[in-house]
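Some structures are shown below for you to check.
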Structure 1
Amino acid sequence: MVANSEQPVADSPVPAQQVSSVDVEALAKKYAEEKEKRQRPDGAAQYVELEEADKFASLARDPWVDYDALNSQTPALVDGQEVQVVILGAGHGALLYAARLIEAGIPAEGIRLVDIAGGFGGTWYWNRYPGVMCDTEAYVYLPLLEETGFIPKHRYSYGEELRNHSERIARHYGIADKAVFCTNITNAEWNDDTRRWALKMVQDRGPGHETVSFTAYSQFFIHCTGYLHHPKAPKIPGLEGFEGEILHAARWNYDITGGSPADQTLTRLEGKRVGILGTGSTSIQVTPKVAQFAKETYVFQRTPGSVGPRSQKETDLAEWKATVATKPGWQLERTINFEKLCQGEEADDRYLNDGWSKLRTFTVITGRSDVPVMAKEDIKKHIDDYMQRDVPFQEAIRHRVDQIVRDPKTAEALKPWYPSWCKRPGFHDEYLQTFNLPSVHLVDISSTKGVTKATPKGLVGGGQEVELDVIILSTGFRPPLNIRHPDPGAKSNTVIIGRNSLKMEEKWATTGGGTLHGLTTSSFPNFFLSGPNNAASGPNYTGMLETMARHTAYIVSESLRRAGDPSRVALEPSVEAEEAWVSEIVRYGAWSSPVAVCTPGLFNGDGDALLPVSEEEQYKMLRNGVYAKGLPVYRELLGDWRADGRLEGIVLRG
């Protein structure tokens, strides 16, 4: 069997003859061999989260917080206080939920945002490493551009702009002083008598101050934490004995490297040997910046990233007015167009025309509107079909490596031998070029499935020892697919207890969980989730969050409007409605089966989902999956539900 050469190809062209001559069966065998080289029996257990490891405690600290400034402010929430809405989180999702609630009539005065960070921004608060930028177009990724009137400076915004926009949103909606920072909700318990959530919180007041524990109460509780906030590091024997400096990219320490988030001149790396462990999205952005200053840069790679062209450019105001912000509602329209392109569906690519719009097989992850119901016997054909469809794009990615990287051995090692849906693709105009510098070295550690140990002088892996002065852990975060702890509360280390003392952890462990529309779950009144489980998702996470925020605001405001006593409102889905929605998730769950051919990574829980499990556990995992028909259909379905006006499936008391 050979590949179909008529599929869209990435921006680095491959001769059609080369594509059509690819033996897909041989390619699948190559993919399987590369997967086996990297698959480990310990899965996600090969990592430890920084916050849970004493030896990494210093790496986990918040490098950006100004404790003195926060401690001098009047607290936004105190022990015993009651508010209408508490949102756990202060990033894009939490800000969107707050904004849409305020627009729906919930007073800003009654809303509080709680976050372990020291400020607004979510992942962009934490991630201030050199070179940080969004990897989807800022015109669809940055939320609430129309509402705030902000125009991004670049097509793909850099970190400081991303974080500053979160602060802009908070000011615009009057909630800049409604946040409780450096605080986590450790326990959330519903009281059916008072119809309130009791939220136990712990606040870090900084060095020299004891932590403060207090309990606040809210009518509605929204869990909106995202999933890129628990940095992890590999369990490397001997790492604590390394005599040089160590930092994690998600908690960048500019005291070690020099520079700042606004001035990324890393002068303290001059004359030093720097090791970067990891080759994911962060490393793709970090490596070129580090290589500008370090004496020697060593990139330790177990699995190469897939790196296409970024084609970054500044926003042209005339072009912005003519082709982007052309009419009211432009951002939602552009978002839907982006989503359809990413799903390989009919849409206008005149203005997007980037790597995402060329990638038509990532639909294994995002879904698409015409997803069929598949029997078990159809799965192999589905996988084979997508393997064939994927050849042009991945061949172009591998061809691009050959075009850019001069050393043949290095180029071969940098080629991704897996399908495009296995890892979030990277897009960058300098990463591959960096390996042409004589001071940059690729250390292939695939043969040892990672770094095997650390010594006082450096790292050992792939059969060699590399002496280093600085180690940068670019090793990612707790994966969103947490097989070991699948309940939503685990994302924030929060124990969530609903009616009749039912713990959310118990519900998910027993049944695999379940929701209505990915938003609400029975036995947990006035509680809302923020995806992606049981919702639809895509490369632009903001599109999902915006859709869910609008839906939540409608349900909350309509429930309050219809209640005889709004102060006593309690809403949750019926078990029947919940099971009906979950059955839709399960019904189309086989669509993502091509993930089974993937190397370990974010989408399979660092390989946990590839390990053998019972049929019962497989079914639980399916129940906790995403809606496979994609975001445009999901958004339309929720809109129709609201237009119907019956709050169908919601049990309303009060």
Structure 2
Amino acid sequence: MRLLYCLLGCLAFASAQAQVSAVHHDLSVTLEPGSRELSVSGKVRFTGSGMAELRLAPEFTLQRLTLDGKPLSETKMRGALIGGLRVRTLALGNKPAAHMLELQYRGTLAPLAQADRREALGNLPAMADERGSYLPASYAWYPDLGTETLTYTLALDVPATQRAIAPGRLVKETTRGNRYRARFEFSRPAEGVTLMAGPYRTKEIKYKNLRLRTYFHPEIAELADEYLNSISGYIELYNGWIGAYPYTAFSIVSSPLPTGYGMPTLTYLGIEVLRLPFIRHRSLGHEILHNWWGNGVYADWRCGNWSEGLTTFMADYTYKERQSAGAARAQRLSWLRDFAAIPEGQDIPLRDFTSRHHSASQTIGYHKAAFLFFMLRDQLGADAFNRGLRRFWKEQQFRVAGWADLQRAFEPASGKKLDIFFAQWLTRRGAPQPVIHDAQITQQNGRHRIAVTLAQPAPAYALRVPLVVTTAGGKQEHIVELNRERQHYTLESASRPLSLALDPDLRLFRRLDAAELPPILRQVINDPATLTVITEQDSAFQEAARRLAERLLDHAPRYIVQYDRAQTLLLIGTHQAAQEFLLKHKLPAQPATLRGKGSAQVWAARQDGGKTLLVVSADDSAALEALLRPLPHYGSESYLAFDGGKVIERGVWPAPSREWLFPAH
């Protein structure tokens, strides 16, 4: 199977690169956020052989570097600039042995970025500011020997007006004179070292043997109690479902940027994000669960990132199931609609997803992957599925694992071979499109027989297709196996059948029929061919409209003056100008449900040619500016009304599921 080849390739690659292992950093870090100066000194112990490489970002100047007590030459100290990093070569000898680096370096960090929602998800540099400093593990601000994991001890030193934190156990903290110092240790394998600092107000509670903390900016410090009281419930849920929480602490740290990062023992969330009331009830649980999936078992990036999909299924989707069956179905429908909005060329196999960088990648790596686990639970049963999860956790804690390891955990837990299931959902782009090709009723011995033909495009998927027969006496569900391009089935019913529906409860990941797809914002957001029209000549409105288009669309906006009916269209204007444009070009008018509501209305509609129209209609430039932050988060909706930046109404246009209706006689 291709999945097996992927796993073997990953193992071969890892072994070929494994010249250095058992890396432990013992570093003292002094950060001056006002001047953005960073000073680091300490030791790095490791085992290795051959020629190793020490990587640091180019803004850092080495003042001292010794290997096993011997200073490196000036040439080796200087190193070479390779791939944007300063690389120093270390000769370790032919046989594996214990080594120690001692080093000291300093540099000036980048200023705090003005990142938007997409930039905040990318590779940020190490940044510093009195409002907040962020030094990500993905950036070589610490000595990087190229290993997958490491352990560390950090002694952090910042001004007394600041607090600094890193993932791990807080061993000690003191404030003396004008300095705050804290010591953190991380004894489990970590994928890197992340450091955060800011003018935080800290609050702490103990839950069983866990230290729970908030590091909040002063303007949101009053939210600390609400967040602290929410953490324990999530930890208790996943303790029982998966296994014991793997760390001794969990902290919520606020960021001046619109970030949403999960790390071992903490989450780093934007100030404005933390103010949103739904974060405690949804996103916080997602971030806590990452301490099991992603930060407790590490995703093998070379073979695809399974952790976001599993976390989305066990957090975001699970909370919908706990709310109601209707809410869970609505979530599945939203995922399928978002998937249908992905433009050609942006769809990728699940095994190729590594991280989110636009809405299409989120739809695949988070939502399609979550749907995979939903279908797997349906196929195995909840008990076997949960046994598989616990087995996977027990076997893979603090190890790098891939999709193949998940398959190996679920197979013995369920007693079923899952080669075909995982191969088709991980290696294929797109989604199946099963349809009812024909259905005829006959009667025999007082019972009704339905001869059903199902069809799907080639190459065929192996599917468990729910068929629901509505009769005069109620509904009957049948699960049929579809693994060819066309197959025939016979269903029986004691009552007269009225209709037949394929997967009306949306339990199968599939490409929805056009009749099941009402227009939503994401169809315009994702489409690289989207054209943008701004109806106003006022310079302030034009500027606000351009900024909104740049934040909203996944691609650089393409502005036009003349309307092109054959293209997906984003229309931005004042209420009167937008209505005049719609009337002039015979486009769908503003829905009655939005008229006169709030300071701005947003809606999607279908044009005559089948392309989607998205209208943003606002009172003025100030009303438009208020949409810059919230609107990009509502791609799954069909319509919204805003009062300033607050949503006062939203929804999705109804779209009935398709049914095969039988004659009344």
Structure 3
Amino acid sequence: FFLRLVSRIAVSMTKTRTDRSGVRVVVAGDRGTGKSSLIAAIASDSFPETVLPVLPPTLLPADFFPDYVPLTVIDTSYRLEKQNKLNEELKGADVVVLTYACNDSQSFSRLISYWFRELQKLEVTVPIIVVGCKLDLRDESQQVSLERLLEQLLQEFKNVATCIECSAATLYQVPEVFYFAQKAVLHPVDPLFDHENQALTDQCVRALRRIFVLCDRDMDDALNDAELNDFQVRCFNAPLQSSEIEDVKTVVQQKVPEGINSNGLTFPGFMFIHSMFLRKGHPETLWAVLRDFGYDNDLKLKDEFLPVPAKIAPDQSVELTGEAVEFLNGIFRLLDTDKDRALRPAEVDKLFCTAPKSPWNDAPYSDAAERTDMGYISLNGFLSQWAFMTLLDPQCSLANLIYIGYSGNPAAALRVTRRRSVDRKKQATGRNVFQCYVFGSKNAGKSALLDALLRRPFSNSYTPTTVEKFAANGIDLIGGTRKTLVLREIPESEVLKVLSNQDYLAACDVAVFVYDSSDEYSWKKSRELLEKVAGQGDLTGYRFPCLLIAAKDDLTPYPRAVQDSVKATQELGIEAPIHVSMKLGDSSNVYNKIVSAAEHPHLSIPETEIGKKRKQYHRIVQNSLIFASVGTAIAVVGLAACRAYAVKRNSST
């Protein structure tokens, strides 16, 4: 039944949905194994009596095979003087056809003892088609079992796609060799099927689950006859007859009883059907489904399905629109079945079960959002996490919105903010998400600032931060508005490295410089960092508000703490330090103050020596232009007066 169904589907698949413009096939093997004869036979559809030792590249046009993709076939030589050329061709192959002679058992043995070892040395990971040539010359008494060969090769070499025997002399299975070569590239099995476990890969299951959910319009966890037929028409342009639908359901129920219920085909049944296509050697059928729903060969959505709005300047950022936030609120309510306004780990896993993987399992997202005492993610943390992901990686955010069921126009899910430099000139900003860079000396209290934003308990233990850390949370402001604050901790050891990137500060809305108020060295280091960072901002044009944070206010301040801070704030033209003690739970409303500074991008910008010199230079240039303009005006007036006088004198004369 499945073979009949596949045959019907194959007829409807007039052209493969693939972005490839061609496939490069490299044919390699021992001398005399039939490489050149094989290529000549497919090109001319006849057996050549004489053939060149090495053929030039051979083009097989698009209409040679059902997928309408041309093949370029490269012949190779095994001669030692041609070894570099051979290695170069193998590294550039889309697929390798590795030949042995059916009448020469030694050439078969050398596949494992030499050729596969060479391919491993060259790090060639493309599909390999093992081809036994000269089948017409084989002595049946020395026949090599193709099944045993395939089993042996597959156990040791995972990129063997197919083993096949052929004869160029009789043209037996010659076209099939190159059909399988093309098929291994256009419709790879490895992303779909786990050979070790003999099951669909996790990513394939996740993609199929998303497709199933999209097709299940009445959301009853089953595809009824109409939904199943619509799926068939969409993917293959070939409706199923009622009898065929019944046949499908009968076979599924026999093999997977839970695959059918009173509402129709369930997800286990849907998955069984597609796994059967693979088991029957038809990965192209499953790929037709996946590509119709936008997947690439890595089982991720293609870029063309992710219209991320383009930033025209580094100091712009991307945010979720109100429409996307409303969708996420609805998703949260749908998943929060126990109505405790928090998602358990299992509920978050369910959220991303239709995505290639959960993006929040890995850094920097795994530890960046607010969670309850039980470790569940709150609604506030949920929305902040999405805002943070959109800020850091808009394409990842948009892709996951679509994976979890966002069905609106993808272009309407994200928006690009105004340039920060324009915000500074306008003295206002319309951003909803602010990124705050957190600088400071070691053990100054930077990480405690991030933890407190996420309402985590204070920890007395000190663990040095060696890589950037993030924390994101919503901040309620006066008037009922809410902004998302993203704190980005930069380790002291990484400051010089990150500042070497000219655009690193472009994404900064506000920077804070944390110091241990009981440690004079910590203060000096933070002031040094402030001048260095602000000076870099003056050089690059990415200027932003800066705040000083005097951490560990529960400790006795060092002797000159007050005098030093007053002097620094006066010299730099910024506000006095904000005193906090995260140990005592005294944050002095620091997060609201950070957001307030970001909302007023023209204020609290330090006056550095670099900035003062640049201002002085611009003032001189401006004065020069004014002087030149005045001089020009005087000259014009004088010239006009002279002309008027000359005209008057001529009239008198």
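With respect to distance in nm of label points 7 Å out along Cα→Cβ at positions 48 and 496, the largest value across structures 1, 2, 3 is given by 2.
Assign the value -13500, calculated as helix-only ellipticity at 222 nm (-39500 (n - 2.57) for each DSSP H run of 4 or more, over all residues; to 500), to the correct structure from 1, 2, 3. The value was obtained from structure 3.
Can you tell which of 1, 2, 3 yields 38, 30, 25 when semi-axes √(5λ) of the Cα gyration tensor in Å is derived from it? This figure was derived from 1.
As an exercise: FRET efficiency 1/(1 + (r/R0)^6) of positions 160 and 248 (r between Cβ atoms, R0 = 25 Å, to 0.05), calculated from one structure in 1, 2, 3, equals 0.20. Which structure is it? Among 1, 2, 3, the structure yielding 0.20 for FRET efficiency 1/(1 + (r/R0)^6) of positions 160 and 248 (r between Cβ atoms, R0 = 25 Å, to 0.05) is 3.
No lab work stands behind these numbers, since they all come straight from the coordinates. Computed from a predicted structure; not experimentally measured. Cβ atoms are built from the backbone, for glycine too; each structure is taken alone.
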